[in-house]
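In the part that follows, the structures are each spelled out as structure tokens.
Every number here is computed from the coordinates shown, using simple stated rules; none is lab data. Since the structure is predicted, the reported quantities are computational estimates derived from the model, not experimental observations. Cβ atoms are built from the backbone, for glycine too; each structure is taken alone.
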Structure P
Amino acid sequence: MLATPIHADRRTLGVLAVDCVNPDASRLFADDLHPVMIVATLTGQALLIQRSV
């Protein structure tokens, strides 16, 4: 399980959690976490835009 906070405007709006299957441990934790952090950042920006409209 990977989880990262969703931030926008210096506030935490929620948490994005992903269940990650890696049975043989062939992938690195950081390789899986980076895209999750990108999606969390984009989600925070989208929520901020939605609240301002």
Structure Q
Amino acid sequence: MKGFRNILVHRYGHVDDEIVYRILSIRLNDFYDFEKQVDRYLELMCTKWNKRST
């Protein structure tokens, strides 16, 4: 997925839509996993901030 990200960022105008669709169909769970990690991080930061503020 990291290599695909580099292609999207650096060669966006040359990306084949069918390849994008195929990769996203196969690796969609990567996005859900990333979302969960971001949620956990934000919850942790909010908890730390709230403890520090009281």
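Have a look at P, Q and say which one yields 0.90 for FRET efficiency 1/(1 + (r/R0)^6) of positions 9 and 25 (r between Cβ atoms, R0 = 30 Å, to 0.05), as calculated.
Numbers: P: 0.20; Q: 0.90.
The read-out comes from structure Q.
When helix-only ellipticity at 222 nm (-39500 (n - 2.57) for each DSSP H run of 4 or more, over all residues; to 500) is computed for each of P, Q, which one produces -16000?
Derived from P, not from the others.
Assuming 67 is percent of Cα pairs over 14 Å apart as calculated from a single structure, say which of P, Q it is. Please list the in-between numbers first.
Details: P: 54; Q: 67.
Going through each structure in turn, the value belongs to Q.
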